[in-house]
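Bear in mind that the values in this text are calculations on the coordinates, not laboratory data. This one's a predicted model, so the numbers in the text were calculated from it and none came from an experiment. Cβ atoms are built from the backbone, for glycine too; each structure is taken alone.
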Structure I
Amino acid sequence: MAVRIRALDPASAPAWDAFVRAIGTATFFHRAAWERVIRTVFGHATHYAFAEQDGAIVGVLPLARMKTLLFGDVLASTPFCVYGGTAAATPEAAAALEAHAIDLQRKLGAPVLEFRRIEAEDEGWLGRPPLYYTFRKDIVITGDDEADMARNIPRKQRAEVRKGFKRGLTSVSNSDTDTLHRVYAESVRNLGSPVFPRRYFRALAEAFPDEHDVTTVLHEGRPVASVLSFHFRGEVLPYYGGGTVAARALSANEVMYWEVMRRAGRERGARRFDFGRSKAGTGAFDYKKNWGFTPEQLHYCYRLAPGAAIPENNPNNPKYRLFIALWKRLPLPVANLLGPPLVRGLG
């Protein structure tokens, strides 16, 4: 029977997620629950589609359109996610989903179609010059903290973790997204970036109740670093995190990421650590390399309408330098008020 393309609906979501868990090329960011989060929190139009053959799902494609006055119009797979594109059981299903996306781009009049792929782009797609890299490696956690630290993280980072504990740092793991947001908001303001709305983190926790946790590092009872992590098929993904001004001197970030790794291995049996996406030439890129991770290029690729260009809505773009410098100087309450309306176009 021929491959048929259908739209995701609540009735098909369980089968969609079962397929995502079973197919090796799918990622946590292919999960169906992202559709509702993107649609309800940010107000973007979603176009999640799956390929069906003989009554079974054989491929999925998460898609959403980010259309804002300031940051342009992109039909992307997937906004607010580092990975995307098709996940398919057969080449025929992948081709059918790609053809569907290209046709949808034409019907909507979207100037840009973006697939956030890990692997190299298919023929006919325009690849982005190397910019984004992911950092992933296997981990082995046995329950012997000293041996596990030596096995999984480099010597210098081990020393920083020990310093952090000697300075009295402790950690908790829970679902406290409000504390996470307070810490994260200060962190991104200091970097010159708009913050997500508080309801976004709450929505993610509700969408993935058994596949998330929040690790928060405390100093004298005060949160100094916090991160929201996702768990998927034996992998832990610390995704949204940051620290206060005090975090660096306390080695709080080092303690935080070690605690994420340690707890994920012990409590969830994690075998792989995904340190997320970073841009080449940034401090975050170097930080992850120093943790012993090897950068792996992400092959984001595009279909462009005549006259359109690959979006450059990232801090490396020189046109945002003044904005970033000014944003760093905003009082935190002002940044928290102005940030959410802006960030919906920066997914």
Structure II
Amino acid sequence: MKSHIGILLAFIGLLIAFISCNSHNAVSPYEDILSRPPYAGLTDSIRQNPADPDLYYRRGVLLLKNNNNPPALADLRKAWSLNQKEVYAIAISNILLDGKPDSAISFLQQALKFLPSSVPLHINLIQAYANQQKPEEALTICNETLQQHPDQVGVLMMKSDLLEMKNDSLGSIRALEQAYLFAPFNEDLCYNLAFKYAQGKNPKALQLCDSLLINDTAERKGEPYYFKGVYYSNINDMTKALDYFNKAIQYDYTFLDAYMDKGKIFYDQKKYSEAGKVFQLALKVSASYADAYFWLGKCQEALGQKDEAKLNYERAFGLDKSLTEAKEAADKLNTQ
């Protein structure tokens, strides 16, 4: 009887060892990919050290670089399950943000329980809510993050965008002004703030653009001149507006917005031939720019060139189906 029990215990021990061995060497659904270069070396290391999270992370990053997202996500999740490091959570949430905002929100909420002070994870959660068109939830996370980290320029810029989504232009500008105090040389921030000032007819646009031009000693970019043009256009000083749009184009001949705004001024002044030439120049910069075809068509229609206008309206709508004005204009010419 004792010998039977001994045999049974030995069998159970072997079975446990077999199961344990198999659990460490479980076949991945991505085994075919993982067993080939450039992943094979890391895969062998993982077999030998299955509890090392960094090996999964390194293989996951390599998979991600080669656009193998599903196995990359599996590896990164495994790394996170072994060790709740911020870098693992950031990598996972970055993948989920691209097409799976619901999953990103769920994961980030859990990850922040382990890493409540992580700014990158808060930023990704803000972005996930924004991707879901949930500005209120995103703003809540912005404000919570800024209470702990008031100097986070990226969060302030995201807050500005979210407030703009809610049509709170003043709040949007205030957030950018606060960010500007911390990062007065951040180009994207300065451009965003200057454009908002210009749109709001705020003369601070001119001061900010002047400071941008003073600091731009090498490249001489067109944006500061363009923002000045927008400001003067909005206060109805078209002479100065045209002057600054021309300067923007002079420093950057590919500046499509400057061409378009310049052409629209000529159109509003009923200088249809001059306006048409400007829109044609825009099309030389980008032959697939739907707005330029639409406005060129408007100029041609005003000049009585109905066949040419109809063709350009159709081109505009063909390139951008949201330009329903172009389709309506073409249909109207068809009935005449």
One of I, II was used to calculate log10 I(q)/I(0) by the Debye sum over Cα atoms at q = 0.12 Å⁻¹, yielding -0.90; that structure is I
Could you figure out which one of I, II the value 2.9 for distance in nm of label points 7 Å out along Cα→Cβ at positions 123 and 235 was computed from? I
Assign the value -24500, calculated as helix-only ellipticity at 222 nm (-39500 (n - 2.57) for each DSSP H run of 4 or more, over all residues; to 500), to the correct structure from I, II. II
Work out distance in nm of label points 7 Å out along Cα→Cβ at positions 115 and 147 for each of structures I, II, then name the structure with the largest result. I
Work out which structure the value 5.5 belongs to, where distance in nm of label points 7 Å out along Cα→Cβ at positions 35 and 291 was derived from one of I, II. II
Which of I, II yields 57 for volume of the Cα convex hull per residue in Å³, for residues 51-98 alone, as computed? II
Ranked by relative contact order in percent (Cα under 8 Å, 6 or more apart), which of I, II sits at the highest value? I
With distance in nm of label points 7 Å out along Cα→Cβ at positions 75 and 91 computed for every candidate in I, II, 2.5 is reproduced by structure I
